[in-house]
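K.L.:
Take a look at these structures.
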Structure P
Amino acid sequence: MANGENASGGFGLLEKDAMELLDAGIDVLTSGNHIWDKRAGVDLLETDLPILRPENYPAGNPGRGMMRIVAETGCALWVMNLQGRILMSPIDCPFRCADLLLERVPDSERCVLVDFHAEATSEKRAMGWHLDGRVSAVLGTHTHVQTSDEEILPGGTAYITDVGMTGPYESVIGMRKEDSLHRILKGTPRALNVARGGVAVAGVAIELDESTGKCLTMERLLLRESALEERSR
């Protein structure tokens, strides 16, 4: 699972980039507020491609926020996408939305992953506790900076405030330093362009108990470019 909302030039998700990510082995692409940035990308939400947008956007928007996939082991896995409201758009309540989505998951299928796309650490942490014991993992996205608070909560739910960014780390959360500094220091508009070099892959690897849906192990990953090159050999 990967959040692909910024895969196309730093904003939005176009079909060519979505297909490249899916062909690379990703099973489900989640997203967030930037999925709406490119009109052609919004159209992808109406296709059969495994691309999600936060479920708690108001009714009438294209796309879906949850889907079911089947792992190679034959285990059913549900993926849920939600978006926070603190310092973000005032959309529907993600907590109540999560409760409603869980009602659609059969009791016999216990493995559920949640991408919670939110700004505030407190809101993400609250979602972790709200869903502890009811989902397999609550994985925070949106702020791009990986946090070191990964843990398995008492009810068996894996939690991390932010899984981190996959992209160029010699940047300001993926964008050229010069562009971001211009905006910050001069207070005037300037286009943001994706930085080059210093690439790293961030995320987590979790192992689940198929019968209970509980997390057995959790490992935080941050692979720098040199490590990626070594692995490719």
Structure Q
Amino acid sequence: MSSQVILLSGGSRGLGQVIAEHLLEAGHAVATFSRGPTPFVEQLARDPVWSARFLYQSVDARDVAALRMFVDAVHGRFGRIDALINNAGVAHDGVLALASEEQIAQMLDVNLRAALILAKECSRWMLLQRGGTMINISSIIGERGFSGLAAYAATKAGLIGMTRALARELGPRNIRVNAVAPGYLETEMSHGLDDQQRQQIVRRTPLGRLGRAEDVVPCIQFLLSPDSGFITGQVITVDGGASV
């Protein structure tokens, strides 16, 4: 797979960190942001082995102007944007009747609105380049639902609708748009599960475990590669069979 310039939202920890690591190791240039730096991104920015192909900025995903400025900064630094991976996300669990409006607004803004803004801004460069790839990180919760995660499910289902609509809209200009829907992963976003919830999920998963971030990366690498050149508008589930 030839080297690409990839804009990855939320690449400072969890699944995003693992994606960034693998893409850099594959020879790509990676630009990412999060609300604040972590030791991972600070180390990459200092390391001369990676710094030429890595860009990090602190950006609040709820700040539309900041998102636009980041996209411009990525294009200014690397001269093109070949791929967008909408990975940034936040989750608050609890019954909807007791959820605060601020929690709902935060999930809508970070998980869905930011993805739409980034797709809008990146698509402008991709249209000029006459090609590109977008990958939206959804969730099986957006496909199947889960008690206590109604607002989160709504945002992740929204990403699936966005994926299918943009695939139709941008396909004629050689821009492919797909989604990946992981199951529960061993990341910070699953640390809030108690033992009973964890075991319930494991029992419902044919492969008998929670997923790892590394289980999702090969699917993303495939969707970025020419091998997936005739695939667009699809949602690929990576959940160990839990949704079967």
Structure R
Amino acid sequence: MKFRDRMEWIFRIALLAFILMSVAFLSAITAMRFAIQGREVVMPNVVGQKMPEAEQMLRGRGIGVQVEDRTYNPVPVDMVLRQSPPPGMKVKVGQSAHVIVSLGPQSATIPTLIDLTLRTARIELLRGGLQTGEVSSAYLGGTGNDVVLQQDPAPGTSNVTSPHVDMLVSLGPRPAAYVMPELIGQSLNEAESKLTGIGLKSPKLTLTPLPGGLHGTVLGQTPARGARLEASTQVELQIAE
């Protein structure tokens, strides 16, 4: 066997060995990953544990932890009140336990937030050791923008179990609304007059070559006829060039 042929043979053997070793290595990594991800453990009981101890116990079994809520309770602060999944259930490694944690005995009284701005109401809640709950909004004439209209729980309530206070906030008077007219086939002057006549601003124009078409005629419009518009809506018109 010539030297060159021998070197080519050695190279092919080495390349084949490298490929086989790579496949074996990747197969081992994949099998290990599936084994770890598919492994199950028993969910421990962390109710009655302080959060640091509960987190340590869960993470020791490869389970994460998420605090879903904090509520007032006679038990000490930072103690786990409820958990999900329940103790004894088999879960996959990497899954999270969802817990509700105690804020300790309730000592706050719900302040009056009505007629305050949302920003001021948030500050007032923080001062009282409370938290902003769900914030809903609605248009209401005769009120300023971003003003609290209603709250839950009501002002003065003291027997609450949650620190969250929900609020309904005003968006101010409802903006004027218009109905998009049909402008296709009209001249640009007619279309602009019709839009400004109902309170809308001048449209954005796009010129489109149209051999044989009438120069300055509206070929297309956005939004379409009948669409609900606000005064700030930008109407776009396609005009024959």
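K.L.:
Consider the structures P, Q, R: one of them gives -9000 for helix-only ellipticity at 222 nm (-39500 (n - 2.57) for each DSSP H run of 4 or more, over all residues; to 500) as calculated from the coordinates. Say which.
P.N.:
This figure was derived from R.
K.L.:
Comparing structures P, Q, R by distance in nm of label points 7 Å out along Cα→Cβ at positions 20 and 172, which one has the largest value? Before the final figure, lay out the partial values.
P.N.:
On the way: P: 2.5; Q: 3.8; R: 7.8.
Sorting by distance in nm of label points 7 Å out along Cα→Cβ at positions 20 and 172 in descending order puts R first.
Values in this text are rule-based calculations from the coordinates and carry no lab data. For clarity, every value in this text was computed on a predicted model and none was experimentally measured. Cβ atoms are built from the backbone, for glycine too; each structure is taken alone.
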